[in-house]
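Take a look at the structures listed below.
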Structure P
Amino acid sequence: MRFLLSLCSTFVFILCTTQLFNQSPYPVRGLSVAAPLPEGMDEFVTFIDQDLTEAGVNVLILRVDWRYQYQYHPELIGENFLSKTEVKKMVRICQANDIRLILQINLLGHQSWHSNLGKLLEVYPEFDETPDIQLPEEYKWPNEDGLYCKSYCPLHPEVHKVVFDLVDEIVEVFEADGFHAGLDEVFYLAHEDCPRCKGRDPAVLFAGEVNRIYNHLHQMDVELWMWGDRLIDGRITGIGMWEGSYNNTWRAIDMIDKDVVICDWHYERADPTAAIFAAKGFRVATCPWRTPDVALRQEIMMRTFIEESTPAMKDRYLGMIQTVWTSAERFMKEYRHPEVIEVKNTSGNCFRELSEVWKK
C-alpha cells in the first residue's frame, strides 16, 4: 500500500512538474526579428501562420527602420523596402492568429553600423551628435573615437519632427498599438563634440528622450517598448558596457514613465536584472538570443519571479521574447532546417527549445 501511495505521489509530482514546465504562466511569448525582404514576404507570412502560431507566439516585434515605402519622408526610404500592400499581408495574418504586432525603428542610437551611416544621418547630417567623428573605411573595435554606433542629437530642434512623422506613419499602416524605439547601446550622448549636449547630464538627456517618445505615442494610445541596457549600472552589476551603462544613463531609470515596457536582454548568462525593473515599477520581459541553455535558465527564472512575487510585483513580469539578429530568411532556415546549420547556438535552435516550453 505504501509503495502504491509513493508511486502515485511520484507520478503526480512528475505530472505537475511537466505541466508547470510546458504551460506558460506569463502573457508575452514573443519574437523580435527584422522585417523580411519583399521577395520573401509570402514565405514569412506562411511562417507566421504556421510556425509562429504553432510555437505559441503572441507578440511579434518587427524591426522595420528605413525599410518601408514612407510617404511622409520618401527621402528616408532604404534598400529592400516594403510596400503598403506587402505590409498589410503581415498585418492580416497576425490579426487572424491573435499575434500582437509591434513595430521598431531605432531611435536615438544605432544611427550607423560599423562603416555604414544610417539613412537618417545620411540625409540629415545636421542631426548627428558627433559630426566630427568620421566613419572609418574599415571598422574595428575598440577604436580611439569610442565609435560603436552614432546617435542623433536629442536636443536638435528639428529631429523629432522628422522621426515622429515616420513613427506616426508606420504605426498607422501596421495598425499597431505598440512601438519599439530601440534606445539600446547609446554610447554617444552628451558628447563634447555636440554644441547642444556638451556638458549636460547623460541620464537627464536619455530620460528626456524616452519621455518625449513616450508622450508622443501616448497621445495615440500606443505603448512604448524599449531595450533596457541603458538603464542598468554596468559597473555596479559587473555586467559591462554592452548590457549595462558606463556613461551614467542608468540613473534615468528613476526619471522615465513607468508605463514604458522594458525588454531586458542578456545573451551569455541568465542575469536576474528583470527583478530590478519590476522593483522600480516597470513591466519587463526577458530576452535571449542564440544559446538554448541560457534561454531555458532565463525562462525558469522568469517563472520563478512570477511564482515567488508579491501580488504587487507579479503582473510586472511579462514573459519571454526571443531576439534574432540575422535576417528573417536566415532565421526561418535555422528554425525549420536545423540539420543544415552546423553550429548549435543559433537563434533558430534557441527559439525551438524555448517554444517547446510554451506549447501545451
Structure Q
Amino acid sequence: MRRQLLLIACSLAASTVASAQGGPGGKMPPTAVEVVQVAPQVLSTSISAVGTLRANESITVRPEVAGKIEKVHFVEGQQVANGAPLFTLDSSLVRAEVREWEANVGKSQRDATRSEELSSRKLIAQQDLDTKRSELAVNEARLSSAKTRLEKTVIKAPFAGMAGLRQVSAGEYVDTGQALVDLVQLDPLKLEFRVPEIYLGKIAAGQTVDVLLDAFPGEKFTGTVYAIDAMVDPQSRNVALRAEIDNDDARLRPGLFARVALQLSQRDDALLVPEQALWPQGEKQFVYVVKAGKAELVEVTTGARENGKVEIVTGLEPGATVITAGQLKIGPGSDVAPQPPGGAPKAAPPAKAPVAKT
C-alpha cells in the first residue's frame, strides 16, 4: 500500500513539473494576446463649441402709412411668397386724393400747352409760361406722391418666408411703424457660434460643422461656415463664425440651442490604434507588434486622439498587427498567440491533485 502511494505521488509530481514546463522539452507555450490590424481610417480634427440657430432673414412687418386694416391676406404660421400681399389698409381717401391730383395735372398740362402757343406768338411774357410749367411740375410731383401712398396701403412680403403670429386684426387702426407680424425665412438657417482666438489661424470659410440639437436627440445636422467676424471680442477673446444649414423641410427653428463640432481638417489615411496599445517608456511611446509569431517592441510617434483611439504618425505601416492587451505577460521576442479583441482565453485554474484512497 505504501508503495502504491509513493508511485502515485511521484506520478503527480512529474505531471506538475511537465505542465509547468509546457510539456516535453520544457518550452513555454505562446502567450495569448489580443491584437488589431492597423488600416487607414478617416480622422477628423474638430473644435467643440455651442451656438444658436438664427433665421436667414427676419423682419417685423410694419406699415409705412397709417390707416385701418381692411383685409388680412395670409394664414399665421404658413409660408408666403416673395411679394405676396400681407395686409391691405383702407385706401378710399388716398384714392380720392389720387383722382384729385390727376385732374389738377390734366388742367396744368392744358394751361402749359396754351401758354406755349401764346408765347410762340409773343402774346404772353416768358415769365407767365415759366409759371405754368412750374405749376404742372408741382402737380405731377403731388400726383406721384399720392400714388406712392396708395401703393403703400398694400403691405407686401419683401421675401419668401414663414409668417408668424399677427399682432392685429382686420378693422383695427394702425399707426406708422406699428408691429403687425414677424416674417422669417427658414431655409437656409444661420448658425452663429464662437471659438477661442487661438484657433483663428486654423478656421476658414468652407469648413464643415456637425450640429446636435436637444430638440432632435440622436440626429446630426451638417452645415458649412460661410463667414468669420472681422474682429475678435476683446472681452471673451473669442471670434464669431456663421455657418449655413439646409432646412428645406422647415423642421428647425431660429433660437434653438446647438452643440457644434467644427471640422478643422480631415485625413482619409490616418493610422489609428486603441489607446491601450501604447506602451510608454520614459518620454517615448512604444507599441508591441506581432512579427513571425513573436512580439516586437516598436517606437512610435503619436498624433491626435479621438474616441479612445490615438493616431500613429510614424513607426507603423498599414497592415501591421498591434497588440492591445496582454503586454504585461510578454517582452520583446516573446512567442505570442494573436487573438481578436475579447478573444484571448482566460487562464484555466490549476488542477487539483486526486486524493489517494487508502
Structure R
Amino acid sequence: MTDRSMDNFGNPEPTWAEKIGVGHVLLAIALVLYPLIASDFFLTQIGAFSLIYGMLALSLMMLAGYGGMISLAQITTAGVAAYAVAIFGSNNTGVLGFGWPWEITVIVAVLFAAIVSALIGWVSVRTTGIYTIMITLAVATAMFYFAQQNYSIFNGHSGFSGIRAPEFWGVYWRNPVPFYYLCLGVATLAYLAVLYGRKTTFGLTLQATRDNPRRMRAIGYDVTAHKVFAWFLAGVIAGFAGVLLVWFNGRISPGTIGVGAAINVLIIAVIGGIRHPIGPFIGAVVVTLMQTFAIDLVGAARFNTLIGVVFLLIVFVSPDGILGLWTRFGPRLSQESLRSGP
C-alpha cells in the first residue's frame, strides 16, 4: 500500500477522485453513455438543447453568482454570435453569406459576442440591482427590434436560414449523436473553465468586488475593469452557445433573441441555482422537459403558466433553486433513511 503525499502542513493531499468529486465522475459517465439509451429526439431536443441553454445560463450565473450582476442580455450576446455565423458563413437566403471557413467564422462570431458583451457590461456596471436588470433588458429589447427592422444586415423578420453545421473528420456534426457530443464537449469545457476561474486571483477578486466594492476600490483595485472583463468572459461562453444554437436550429431570426428567450435564460439559472456552476444545467434540463411535455399535460395555452408556477414555487421555497432544495432536504432525508434502517 503506497503512502499518500503530504502538503506543506503535513496533511495528506487529496486523490484525483477526491479533487474531481464522486458526483462529477458519476455525472460524466452518465452523460457519455446517454446516447446508448436515448433516441435521436431525446439526444437533440432534450440533451443538446439543455446543454446549449445551460451554457447560456452558465454565462449569466458567472455574472450574477460571482459578480453580483444580473443580466437579461445573454441571449442577445448569443444572438450576435449566431448572426455572425450566418453572415460570415453560408446561408440560403441570398443576403450576405460571405462563405468563410467554419473555423474562422466561429472565432470571429465568438469574438464579436464577447466584445458586445463587454460593451453591455461597460454601460451597465455603473449601476446596481434593478437598474442593471433594466439596462440589460433595454439592450435585449433594442436588439430584437433592430434585428427585426433591419434588412440589409439581419434580413429583418425572416432572418437567415439554411445554416449548416460543419463537416470534418468525415462526420457531419449536426447528426444527433455527433452534435450531442459536440455540445457536451463545449459545455464541459465552459463548466470546467468557470470552476477553475472562480479560484483564480481574478475570480476571487471578482467575488470580493461583489461583496464589498467600496473596500476593493480603497485598496487599489479597478472595480469597473474587473466587472467589464467578467462580462467579456461571459460573452465568450454565451458566444459559443450561440454558435451551437444556430447550428442546432439551422436558422437565426429575431424570434430567437426575443425578450421571452431572454427571460427564459434567467428562469433557467434561478431554477437550477444561480450561485452554483452546475445549477444552470440542472435548470436547463427541468425547463426543457417542461417546455417539451407540458403542452401534453396542460395544453398549449397554459404551458407557460405551468412553468411560471413551478418557478415561483421554487423561488419561494428555496431562493437558491433546486440545488438549494437538495442542500436543505437531502441530508435530512439521508439521516432519516439511516435511522429507519433496511
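When mean count of other Cβ atoms within 10 Å over residues 226-233 is computed for each of P, Q, R, the one that comes out at 12.1 is Q.
As an exercise: helix-only ellipticity at 222 nm (-39500 (n - 2.57) for each DSSP H run of 4 or more, over all residues; to 500), calculated from one structure in P, Q, R, equals -21500. Which structure is it? Source structure: R. The maximum of distance in nm of label points 7 Å out along Cα→Cβ at positions 186 and 218 over structures P, Q, R, that is, the highest value, falls on R.
Throughout, read-outs are computed from the coordinates displayed, never taken from laboratory work. Quantities reported herein were computed from a predicted structural model and do not represent experimental measurements. Cβ atoms are built from the backbone, for glycine too; each structure is taken alone.
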